[in-house]
Structures are given as structure tokens and as C-alpha cells.
Structure 1
């Protein structure tokens, strides 16, 4: 029997209490913290139900996020203070390389509450390329699958999908960009909340938004 190389999923989380500041006009601080927590729980649940993923690791320096990681049986990889997303992920990759040099890695942010195990398995993980990028609605990178783990430097940020693609081509790596609904929509702006509510379905995050009557708040904000 041929054993495949292990697949690790990395989920970076900055802070439950201080996240999603751009939603401050619609959500109080405790509501934003609840939203970040529910999205993290949805993401970890999806990854744990994804048969192709061997190990899930949460990259964070936040105590509350670390508690959620423990509840879901995820490995905790500490984030250096003020390191920023890309440096934190590079630190996590360095640890993985030292311990699991043949591992493949899936980077999945904690603010994709619509993603499902089936979507991950049939899009990102099924793609035949060294580097697989899931494009966000604004041109960013909402998921990155690397085989092997050292295929590409992390360069997340504005318009990062195109930059990641160009970097992969320059490095001589095969690359595929996928567009998939659950992976394209991250929650950063009020319009993202409206789009997510419109999709419907069932998740912790959707339940929270209904309890907070976010649809009504958005209507009031849009009224002349």
C-alpha cells in the first residue's frame, strides 16, 4: 500500500476580541467577537470533516482562539506578537518543515463560514497542480494548497491571488486558480454579511447573524 504524504491544514486567527473592525458600524465589540468565534468554529468543523485532511493546526497568539482550537482537537502553533499574517504563516511552515518535511499544506482563513468539506475536496484538493489558489471576490487568496509545503512564499493581501500565481509561475511550479462560492466569500464588510445571508444554508455563523437580526440592521443602514 502506497502511503500519501500527510496533509496539514493551517488556520490563522489574529484575535477573537479585536477582529473584524470594519464591521464596527453594524456590530458591537462582543458581537464581533462572537462572529469571529462562530466563523472559526465553522471552518474547523469543515476541516475536521474533510477526509483528505490529516491534521488541523490553528496559528494564533490569542488565548480565546487557542481555547476554540483545543475544543476541536486542533494543534496550536503560536503566532509571534505583531508578526502579521504572512510572517506567522512562514513561522508555521518552518515548524512543519522541521517536523514533517514531506507534508502538504492547505492554508484556510478563519473567516470563510460557507466552506464545506465537499467543496474543499472537489475543488482545491482535487486540482492537479503544485500550487492551488482559491480566489476571493476581491482578488485576494482565500485558500492556498501547496504540494510540497515549500512550493511558494506566503504573500497574502490585496490582489494577492494574481501575485501568488505569478510567483508560482516564476518558480517553475504548476498552478491552478479555482473560483468556488464557499471559498470566494470571506466576511470583512457589511456587503459580505448581506451576500452570506442571501446564500442561506445552515451554519453557526448564519444562526448567529439571524439571532442578531443583521438583515434588519442592513436594511436600516441602506434606507434613504
Structure 2
């Protein structure tokens, strides 16, 4: 994976790394099944579905946030909302086929992720879009938890309710402080040398001193 090699063999080395990742797509489910047989509990795998069999809205995520998402799914299910969740257990290799089979019957897919590709949107969303290539389903990207910001059940519930009405933007930033953002954009328009953006925002929020030496 980390071989030091010149241009005469670099393409071949990278191809072999790619090839081995694709082979892992077949091995990961087998190892997951063997683990469950040996220890009596599930671990790993490619994807894990949660209440998706009849879901009209499916939330895709990975990592620790999935627990909070599942709690919100349970709350909304009590109210009759057809919503489910999918946790991606293998990001590389990305489980295109496995994910596609879970999402095929959904009306909309909401990807909640903690990673932002500036100028594009979500990195996980890119893989989800590839998995759904050719499928007519509404897709939304939600960027959440950047910098360790808390992702609350209340915020997620409102987000999923908005998604159910198809009122989300294609890329949404959860709990974005629009007032601060708009103020900063106006400030930048008024001055050619507006200064450091982060420092200005922190000052407005009271997180730094009002005077900077």
C-alpha cells in the first residue's frame, strides 16, 4: 500500500492496491459471518440496515452518529413516519452494490456526514450517488458535527421532517448560524482587506477578546 516506487512501476503498484480492495468486498462479508458464528454477535460487514424494509426516507451515515440517528428513527416511527437508517461499515472499499440494494426502494436518501469537501459537498455522498447511479431517488447531503459540534436529536428530527417534505437544499449544513455567516459575507463585501474570517467570527460570537494586538 505504501511502496516507494518511481513512474516506471507506480501505476501497476496502485492498480494492485485497488485490485486488493475490490477483493476485500467479497471477503469482508465472509469474515463478518464467521465472526458472528464464533462469537454470537455481529461485527463489521459492509453495511448495516435499521428499519429500512418499508422506509420511504433512508438516512445514510457512518461512525458514532449512527446511534443518535437510530434513536430519532425510533421516535419518528412511533409517530408513523416511514424512515430508516443505514450505517456504512466499510468506507474503503466502498460497498456500492450492498448499499444500492438497501436504498433501491426509498423515495429519498439523506446522507449525514462529518466530512466536507469544500466546493463540492460531502465525501460519503459521492459514494452514495455512485451506488444509486441510474436510480430515480431524491438525494440530500447534510454536513454535521464539523469541528466536534454536537449533533442533537432535536436537530436531526427537524432535519428528517424537512427531508420528508423535500424541503432540504441539496447540501445542508446542520445548525448553521446563518446570522453570523451573513454578517461575515457583508463585512467582506465592504472591505477589500476584511482580515481573518475565523477570527472575525469568533470575535462576534464572543469567543475571543474584542481587541487584537
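Readers should treat all values here as calculations from the given coordinates under stated rules, not as data from a laboratory. All of these numbers come straight from a predicted model, not from anything done at the bench. Cβ atoms are built from the backbone, for glycine too; each structure is taken alone.
In table form, for the structure just shown:
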read-out: Parent structure of the calculated result 15.1, 50, given that Rg and Dmax of the Cα atoms in Å, for residues 14-117 alone is the read-out and 1, 2 the choices; value: 2
read-out: Among 1, 2, which structure scores highest (criterion: relative contact order in percent (Cα under 8 Å, 6 or more apart)); value: 1
read-out: Computed -14500 for helix-only ellipticity at 222 nm (-39500 (n - 2.57) for each DSSP H run of 4 or more, over all residues; to 500) - originating structure among 1, 2; value: 2
read-out: Test item: Kirkwood radius over Cα pairs in Å calculated as 19.9, pick one of 1, 2; value: 2
read-out: Top of 1, 2 by FRET efficiency 1/(1 + (r/R0)^6) of positions 6 and 142 (r between Cβ atoms, R0 = 35 Å, to 0.05), largest first; value: 1
